[in-house]
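Chemist: Given below, in the form of structure tokens, are the structures.
Please treat every number below as a calculation from the coordinates, not as lab data. Given the structure is predicted, the values throughout are model-derived calculations rather than measurements. Cβ atoms are built from the backbone, for glycine too; each structure is taken alone.
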Structure P
Amino acid sequence: MIPIQLFKTKKEALAISGGCTKTTKMPSESYSLPAKECITGSKLVNVKGSVCEGCYALKGNYHRFAKTIEPLQYKRLESLKNPLWVDAMVKLIGNKPYFRWHDSGDLQSVEHLSKIAQVARRLDKTLFWLPTREANIVKDFLKTESIPVNLIVRISSMFIDQPAKLPRSLKGYANVLTSTVHSQKELTGFKCLAPKQQGKCGSCRACWDNKVTNVSYLAH
């Protein structure tokens, strides 16, 4: 049984969850956590040639407006512990057709992914996309739960120009796909159109499409 929504207004839900984020690239709102708290990414940021080296979420507007952005990101991180978080996110996302998890930051635990899955099940008309480098969290989640049909989980490559490869433990699961990052080398899969579209998704929704097994992004 789907729980009755507790919040009458988005203002109430905002106070619990810390709110959603808006980026110029995305066709919809997203959700942002502090990149400094990424479990894997915080290690890769110091590794030459990794996709996290020179992390975009630690520079540009994220850095320029850090005094405003970081407190909200940490509020969202803390809010994951709140038992009302799922209901708050359901209220905030509402009837949006698309939603991205983590334009900054990543999964923190199996419980975190479980809560995201609960949001997706509650909002079955919304398509969700979750890029992550936390393959072990996804693996442990799948021991007891399944990925909702409207949630696309893309296991992100660790290094630039690294071919797409799902860990053996994740092969065969519905909606568990991949994404890669390329420099000049052509990688197998759908090549992100944003660099040719003023850095925006435009009408493209490949990241949310379970028929697109791999999406490759230009290193930036």
Structure Q
Amino acid sequence: MGILKKLRLIYGKLYKSFGPQRWWPADTPFEVMVGAILTQNTNWQNVEKAVANLKKNKALDPVKLYRMPLKKLALLIRPAGYFNIKAKRLKNFLKFYLDDYGAKVKNMRCVNRHILRNELLCVNGVGQETADSILLYALHKPVFVVDAYTKRICSRHGLIPEDASYQDAQKLFMQNLKNDVQLFNEYHALLVRAGKDFCRKSKPRCGICPLKDLL
């Protein structure tokens, strides 16, 4: 079976089983950016608690967060784990967002995605997955986000080696599928759902997975 056909079949089966995921769950693009940093090395439920704390304190604003004392910010985002580290990373991003783009989403959306991606990767604490999450989900740039679930599912289905790099996994999608924001958004969200529910790192539930017929 060709790569394109298999990618389409995977998408079709997951969409039929799970339906639209409506990801990323946030009220504003800035909330997506904050969430992309907070979700590093934790689950989404913990991020939701941290974001709720920021909203409760009326602090989900780039200027307010940047001016907030580091210790107070760390306390508010504590549910997300690694809160001291993430508070510093968030401050680094906020400085970039304010200094380079005036804290305006529309200013970032006007920039070429390759240039913007390189700029984001220069921000201390922003890695490839975080940068691509911001590009895709907050700025609507056609970039495929790769995470552990994506690599695990694709390697188990023979699409990439188990030790494939982030770039190689990303190329699998971007070189074989139409570079479309909505498609990339939905496909990644569906892979995350499949990874959480079925394609687990240990004790995978292959027998009841929607993709079992493709193994």
Structure R
Amino acid sequence: MMFTGVHQINLGGPSAILDNEESITMVNYNIIAGKKAMEMSGFASAFHFFQCAIKFLPPNHWTGHYCLSLELHELASKAALVSGNNRSFNNLSEEVLQHATCFEDKLNINYIIMSSLVLTPKILEALEMGRAILKRLGEAIPTNPSDENLDEHIKCTQAMIKGMSEENLLNHKMMTDTISLRKMKFLAKTASIAVLMKPDLHPFITLKMVQLTIIHGMSMNAI
């Protein structure tokens, strides 16, 4: 019913809208429908709703409705990528990179871009992109970690775990710190690439994730 209702209103298009308030209402309706379609793995349908939402955005929306525009274009980029619409994905992701006002606001789209590179022969570029972003987040990943460097991190991790009971580990707190959650998200993505392209990096990144978990808590981003 929701999909049908939003679709029927979309048929009228932006020309049927009287003012900016109605435009934003239609944007939000399409975002809700698009998110629901994504939950049902209907990424092509989701992309259609997000496209309609973008058409309803008022002029200068990146200035007047920045957060809404950022969320919508991120969602549309993800739906375009998963549904195989590469041209739209490139255009949408480029628009976000152009209009996002700070490094933090570019993290979500950079994560999606990393995911897109993994699907192409540019998988090594995705790995380097992950390393670069993690460095800016304060988690430097070496290009070629030495055995001594790895041993150092193993001992550091062992020292952090020492004294923690199995019960404490199983009932460890959840991670809530925003910066740590961002780090974990990119560590997990970079680790999944490293295990295929640069296996010597994988244990190093895994130890980083364990250390971050011990200090700040468990994160669903690592799954």
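Chemist: Thinking only about mean count of other Cβ atoms within 10 Å over residues 152-159, which of P, Q, R has the largest value? Walk me through the numbers before you get to the answer.
Modeler: Values: P: 22.8; Q: 18.1; R: 12.6.
Of structures P, Q, R, the maximum of mean count of other Cβ atoms within 10 Å over residues 152-159 occurs in P.
Chemist: helix-only ellipticity at 222 nm (-39500 (n - 2.57) for each DSSP H run of 4 or more, over all residues; to 500) computed as -17500: which structure among P, Q, R? Provide the component values of the computation, followed by the final result.
Modeler: Working: P: -7500; Q: -17500; R: -23000.
So the calculation was done on Q.
Chemist: On relative contact order in percent (Cα under 8 Å, 6 or more apart), which of the structures labelled P, Q, R is highest?
Modeler: Working: P: 19; Q: 23; R: 14.
Greatest value across P, Q, R: structure Q.
Chemist: Right, something else. Assuming 0.98 is Rg/Rh (Cα atoms, Kirkwood Rh) as calculated from a single structure, say which of P, Q, R it is. Intermediate results must be reported in sequence, preceding the final value.
Modeler: Working: P: 0.94; Q: 0.98; R: 1.06.
This value belongs to structure Q.
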